[in-house]
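Read through the structures below before going on.
What follows draws every value from the coordinates through simple rules; no lab data is involved. The model shown is predicted, which means the values in this text are computed figures rather than measured ones. Cβ atoms are built from the backbone, for glycine too; each structure is taken alone.
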Structure P
Amino acid sequence: MRTGYLGPEGTFTQEALLAAAPAAELELVSLPTIYDTVMAVHDGSVARALVPIENSLEGSVNATLDALAMETEDVTILGEVVHPIRHCLIGRSALELSEIETVVSHPQATAQCGRFLRARLSGVPVLAGNSTADAVRLVAEHEGRWAALGNRLAAERYRCQILRSGVEDVPGNETRFVWLARRGTAPGPPSRDGRILGPWKTAIVFWGIGAEAPGWLVSCLSEFSRREVNLTRIESRPRKQGLGRYMFFADLEGRDSQPSIAEALDALRAHVEELRVLGSFPAFVDE
């Protein structure tokens, strides 16, 4: 099965994919951006894909939310996996911290290692890369005294040296990734034994007419509370149509076919211009 992921080789997404799925049964396809990864599912060039959607330190991955809500309506979330994020400071060869001239990484990674950078590499310029793996690749190709923030997989892939390990600010840093496929695909992530574990959750996005009226959001959310449907996450994102225009993402406990959730979603439609179910799928269970 052709399976896309945010590349290049050595990203945390690839690391999470290899930890969660039977790699021998998958044809892995590296893609340059989250947008490209989502659209590869949309146009059928890959059957499934894995993308990051939320980090325990930095919150939601906006590129994933925007692509799912605004770029395509025929891509759905099948499942999720939570993977620990362990950052390393990586160099082309052995370096002392005092010798490092530039640090490069993805902005999410630099934010997750902000305390380390301020305390140990104060004043060193930090450049943004497309991904942590791309940052390590750039360091491997650069002849100067550069360092990257990335993982052990990337250090191995690009034959670099780990200068420091565990440089993330908070122990227990984790990222939630979601499996994507075309709508109509049976829910459930690829797994090593084929089992689908629960409980289930449903992810939605909505926006619409009346959003500027007092109490509009309360009215929307009350459709869930009165049916005792629990929301585990809600946040807003700009619709990119001017200030004050937002879309709202929410995760619900349960499956969209359950009567209470189906009724709540039907009632919500009366309040909004657009409601999309981004996926109803088994939540990650740490075995």
Structure Q
Amino acid sequence: MLGAVYGDIIGSWYEAYATKDYNFPFNSKSKFTDDTVMTTAVCKAILENDSDITKNQLKKRGFEYAVRYKQYYSYFPYAGYGMMFAKWAEDKSRMKIQRSYGNGGAMRAVPIGYAYNSEKQILLQAEASCYYTHNCKEAIKGTQAVAMAVFLARNGENKNNIRKYITKKFRYDLDYTIDDIKPAYSFGSETEYSVPPSIVAFLESHDYESAVRNAVSLGGDADTMACVTGGIAEAFYKDIPEDIKNFCWLKIDYTIKSVALEFCHKYNIKYN
């Protein structure tokens, strides 16, 4: 799960200052963003209730996720949220359903892939996590794809099988390389535009760092894409280089650290 947070931090500088250089430097001004905050909110919602749900319980479970989104937004209101989400989070009068097709659901989906142990539950929980903020077919699909990629990776599936599953289940075209799309790729926060390349960035990697570098060097929505890629890569490689841990750890607020470590401890995720 911290692989997602570290990816967000590393990519944060390059969201504003896009790069196509795979060997980009880690910038000292990098920081955690809304990706990390909302990933933490998902962790908190799961820690409080990780029971299985049925299709009929989507709205109720969605409400539990949404309450935590608003709570953590209030803790970190300047973390770089989109205007649509910020307006929703600040509305204290009601819990409105939004139909955003942005990648905000996918960016926070990594913990779901760790906490649940069946395809059915992961797909339901991912859908529930989108119920109030990203109640849109494409956003739900991307959120489910990220969560399932993490689930498959942590359970030892090879990359070929992960690619086949995501392609068949979600109808994503993953049959290209980073070099194929890098020249023309640019910023875009739509789920359908940013999630498949984030998965390809992982599939083309050989370790955690190369996965994150692949994602950032596309020159797109760097923090979110590195967050997604980093979360999948950690689940697959089971290891993050010490220099990355050292670079990122001191940049994380204690409130976030405490939830992250509790989550890692409960779901047996290596973090030392």
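The table below gives the values:
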{"item": "Among P, Q, structure where FRET efficiency 1/(1 + (r/R0)^6) of positions 99 and 163 (r between Cβ atoms, R0 = 30 Å, to 0.05) as derived comes to 0.55", "result": "Q"}
{"item": "Parent structure of the calculated result -7000, given that helix-only ellipticity at 222 nm (-39500 (n - 2.57) for each DSSP H run of 4 or more, over all residues; to 500) is the read-out and P, Q the choices", "result": "P"}
{"item": "Origin of the value 30, where relative contact order in percent (Cα under 8 Å, 6 or more apart) was derived from one of P, Q", "result": "Q"}
{"item": "For Cα extents along the principal axes in Å, for residues 131-226 alone computed as 59, 41, 29, the structure of P, Q it came from", "result": "P"}
{"item": "Of the structures P, Q, the one that 10.9 was derived from, the read-out being mean count of other Cβ atoms within 10 Å over residues 91-98", "result": "Q"}
{"item": "If mean count of other Cβ atoms within 10 Å over residues 75-82 is computed and equals 21.9, the structure in P, Q", "result": "P"}
{"item": "Structure from which -1.02, -1.12 was derived, log10 I(q)/I(0) by the Debye sum over Cα atoms at q = 0.14, 0.15 Å⁻¹, options P, Q", "result": "P"}
